[in-house]
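What follows draws every value from the coordinates through simple rules; no lab data is involved. All values derive from a computational prediction rather than experimental measurement. Cβ atoms are built from the backbone, for glycine too; each structure is taken alone.
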Structure I
Amino acid sequence: MSIFQSLDTTGSALTAQRLRMDVISSNMANAETTRARQVNGEWEPYRRKSVVLTAQEGSGSFASHLNAAIGSSSKSAGNGVKVTRISEDNETPFKLSYDPSNPDADEQGYVRLPNIDSLKEMTDLISATRSYEANVTVFNANKAMLTKALEIGK
């Protein structure tokens, strides 16, 4: 296990959470976008996107991490997180708003709006922000420990 592996692990989490915040920001910015892309000749509203995170290769069970941390295994203790993909929410239906004067209204006067719930987006944003802040704290603690270890060697 490398002395800098904990910093690499925390760095991967910081990168993932930052991307999560970017995707949430994109969702909020497009909450009223009725013409995001064409599907079969018709304009479709923006679809909510979400980030899918997975453990990086080499991660195993809790027991393998514990054994690696106490030195009784040659496996690495953890390799961080990676973004697998950014997926679109195809299950949640679009919202309908009655506005016959809108150029995107259908024959009945309804406009299809994106499937974005602002409350859910704000909750996800708070979660991503808190995770980011926690990882910054971990990164700073690791940095302080490595600095102290270097001072001992003087």
Structure II
Amino acid sequence: MAGVIGVDFRPDSILFACGMNAIRSPMAAALANHLFPGAFYVKSVGVRCGKPDPFAAAVMEEIGLDISEHEPTTFDDLEDSYFDLIISLAPEAHHRSLEWSRGHAVETEYWPTIDPALAMGSREQIMDAYRSVRDGLIIKLKDRFEWMAHTGE
């Protein structure tokens, strides 16, 4: 049965989901792989298929991660349907995750995350909105999966 589970649960595979798999979920997937190398299998999807976002790539590059080659995909594009945990980052993704989980043995969590693509203003103000999402995801990932700094980090 799908549902929200306690922080004691440590998945072997995680699917991050957002609206268009262009900003939040690819950022979360890259961050999870970076913070927890080899700890779990990670993929990302969207409810709809968006286009790569240059602001997302730019703020990830600031911390040494490259998502510039990310190709957005949807739930329907998934070749592998085995995931222990789906973390949805947008309301529509959470609804789709709950629907999808009915046919799969998977747990779900919802991490409400603002869409930085809605930010207005100067380039720097827009970049700050993307940085805020990136940094918020780092905090959530570290807290949820009990990250511990390695020597030299």
Structure III
Amino acid sequence: MIENTRTVEIEWGDCDAAGIVFYPRYFAIFDASTAYLLEKAFGMKKAAWTKAYGIVGIPMVDTGASFSNPCTYGDVVSIHSKVSELGRSSFSIEHRILKDGKEAIRGHEKRVWTGRYPDDPERLMAVPLPDSVRAALMVDETSTDR
């Protein structure tokens, strides 16, 4: 499945009084990393692909993280994100934050491809992932096919 890696420098505003990253900031980092992963998969930014696919968005229905090595102001970390599972109308993303080459944080998200009820546009509903979306998310970047 498709993967993306990006590098982030921990900023002063990411940290709490103890000098370590305030844990909700990791979820903001994960959210941005998901956006970059999907931008890579679809070849366009979120504002464009939500419009292109006619959806409202991809709300999160499950998330969590394990913290094994604190990150502090000035640390440069790499965030490795990949699609880990596809459902009928949902998909899961796994995130790993590495600090000095060692895992610091492991996180996960489950998101739902979401549209509006045709007879009540105020209500949201899960809609099936289009075949083209499935294909884009299932790209195996380790493939040696030429």
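Which structure, out of I, II, III, was distance in nm of label points 7 Å out along Cα→Cβ at positions 24 and 120 derived from, given a value of 2.1? Corresponding structure: II. Which structure, out of I, II, III, was helix-only ellipticity at 222 nm (-39500 (n - 2.57) for each DSSP H run of 4 or more, over all residues; to 500) calculated from, if the result is -7500? Source structure for this number: III. Assuming 16.4 is Kirkwood radius over Cα pairs in Å as calculated from a single structure, say which of I, II, III it is. The read-out comes from structure III.
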